[in-house]
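Coordinate-derived values only; no laboratory data. Computed from a predicted structure; not experimentally measured. Cβ atoms are built from the backbone, for glycine too; each structure is taken alone.
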Structure 1
């Protein structure tokens, strides 16, 4: 090797200049168990202790190899010339470091540990200090991640006593950045597509390092579709392609675009997705008021909560849909100017009222459960998810009902008769009393005749008379002018038994009039 030849030449010239503390080349004569024998051109051979070599170095040594050595002593107590490889290496490194500090040339080193205020760097066996402010151009939060890495450094300071060295990695990076900046400025022009690294992410956009110069990618230029935060698309350290939208040479301000690399999907939205079209897309976001469906990259439509399902009372959209789910929908409306597209999922399926019209008919007997009670009737839920109404007048043929709760209770299963179906207005009329024949047609006319005396029970007291329940649950009214209070001063009350004569049967008005006067005396 050329290096060995140079060292051998120097070795031959140093025979008469050997003294303690000098550094000179030596030739390996033998590798022993306790050390290495080296010829330095003196009358005696020198000795380097085995501890100064790593196992890998020992394995690579062979007689004839040349190495630098430091003369520790020309004769120790045993008469041996003591040499040191480590001290020679360190002195050589110090010389390199001093030269690098003077000339501004870089040196290589390995970061070995974290210390107070920075890191320790091993430069060829010499310890140097790397301040935290000189580690990088930007703040490095995790210094531990750099331990063990080999890097280039600039020597900032070295003292005369060779005991303290300060190095900088930031200076190297700044020089590299300045060099790249010159190159990148030559490539920057509006419309150009360049590669950069995501440097920082904020609420309003992303800062991208283009290589020596930073550009801002505003949140509005990230996607043609809806976006809440730039972190939905990027992470710090990502390498991305961006388009130059604007460059101000005076301020070196660069405005970037990401969505502009692709055509605006809203440009031909009316042609691609006309109202009434059936589409398929992926759920990308769920809110309290609905879900957003991505039809193609950058183009999303909203399915309002009212358009998710035919159910009358919708739960939160997340109870029906999940992010990432693929759904079918119908386009309801498209507003190109406002960049809004309305979708419906429920209209891809028949409405419950369509099924009602297909599966039910007037006069049919069906079953359901009472869902709610109101002053005017009871709503009964059907399996299709719709409610039918039993009007209060259709609860009983004979009783005067003030409130449906007198007959029905919430949750009760009931059989009813369909009286009317109005699918267009989403209404269905049901009847409970229609389960039985109308007693006013046959039973009442044949059972209750004018002049007949009947037994009953007081149901209600009113200003215009007393309602009494007769045989079969039929109600009759004892007119106030025909009421006779019992002897003894006590007036009639609800639940009391009464006797009366039928003085009126009005089948058309479905009323029976009673009188307590002129009754035959009971035996």
Structure 2
């Protein structure tokens, strides 16, 4: 898309926004045109391959449309009925299924899990037993993934074997004390539903949730209809040289099925939102829904409820969840009081930036508040010496490199490229595949030199090449690629530290515990470990990432 065409596009959108702010929520034709313009621009600039968006106003789906391609090779367009993998949006249905059984007196989410799964076992050095409530709000202390059926396991072992494999694991934190996101934890909830009802989770969900809600194009397993309309997912796979190579994502049923295996359409998720807006519809009571929409085991107003992520958008309470599964990124966001919601389903892996941009843009419009159509910030008119910011940096979790490309600053954050748009002399907003409007703030030392910057949750220090430590020679035996070809664990050395690329997302900085054991930093696997397993000759054959054994490639 040329600069001239982009400028024309933005002018057209800004004209539409003037109409929208004058008459909020009464002119959906103008809202639809604006959303379509911005979404098509994301497709045209190559940020996303295909996407379907739905806008919901109480009991009306006011807009649902596909953009780009559901299958780029066959040039099959994305449509309103295109099926996507919804990833962790699945967790909302698992929590709702559990609460149905609570309403019927068949579950008590504050009893120990073993009251319903007497054969469940995990090493618990803390004494206090886990509950289903803690599992649903990610405060159980459970490991993120399971040894069998994990995100790295394409053998389709099923829910029972996945949960059983946790017997070799150890709780990371005392139950109820800290938030730690866990796919295995929600899978335990799903297995509990199976045991109590005598039905496979996917069958229970179909009969008692999806069918009653009219979600006729959704399922937790691939049916013939799902296969026929399923979009192809596109997966940038990390390479040993630090680049990414796009491939068509594999499709297999996750062992953590209740936590991430839902196949659905934007139309069907719109029906799911409509059930919220009428107080739970036919699936749960209004008081149950209110409990699910309340942050659990915390006094904070933002946090995990039962399944739902509770937050705020421009001063309004939101309930939401995002999803990421091989080749797909998804977002569901709703404002219960206003009875408004937006669904964005995309067939690109970890396309968090563009999906968040589209969701926020559409949500602002249906509120009657016109956001910046470009998604970019504007500087304060101050001349900025870009060269002063360039160089290598490092934080507790990541490495960063800032360079000038085509007259703009670019941040490579542990493998992910982000464009930095100035919003002040030392303030920027970072946008890219992995991020939308990250606030990045730089600091100067007493001599006026840029020495640090902060990005969400991390402080980066400039790397002094003269002070980079020499890596231990033994680390050479650890460097390499492990695990499946579509989601490799890549171990490398940067700035004298050992790093591990996980889930085709970020390089994570490792802290040595001993020669073979390394602690993971804050991020996907906070407080878990990466353990290297050598043979008798000292040759490493396996890396065990947070209990998941990954063979050297």
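Things to note:
- Each of the structures 1, 2 was assessed by FRET efficiency 1/(1 + (r/R0)^6) of positions 91 and 179 (r between Cβ atoms, R0 = 35 Å, to 0.05); the largest value belongs to 2.
- Here helix-only ellipticity at 222 nm (-39500 (n - 2.57) for each DSSP H run of 4 or more, over all residues; to 500) was derived from just one of the structures 1, 2, and that gives -4000; the source is 1.
- Which of 1, 2 leads on percent of Cα pairs over 41 Å apart, largest value: 1
- If relative contact order in percent (Cα under 8 Å, 6 or more apart) is computed and equals 14, the structure in 1, 2: 2
- Looking across 1, 2, the calculation of distance in nm of label points 7 Å out along Cα→Cβ at positions 83 and 139 that yields 5.3 traces back to 1.
- Winner on FRET efficiency 1/(1 + (r/R0)^6) of positions 67 and 251 (r between Cβ atoms, R0 = 41 Å, to 0.05) once structures 1, 2 are ranked, highest first: 2
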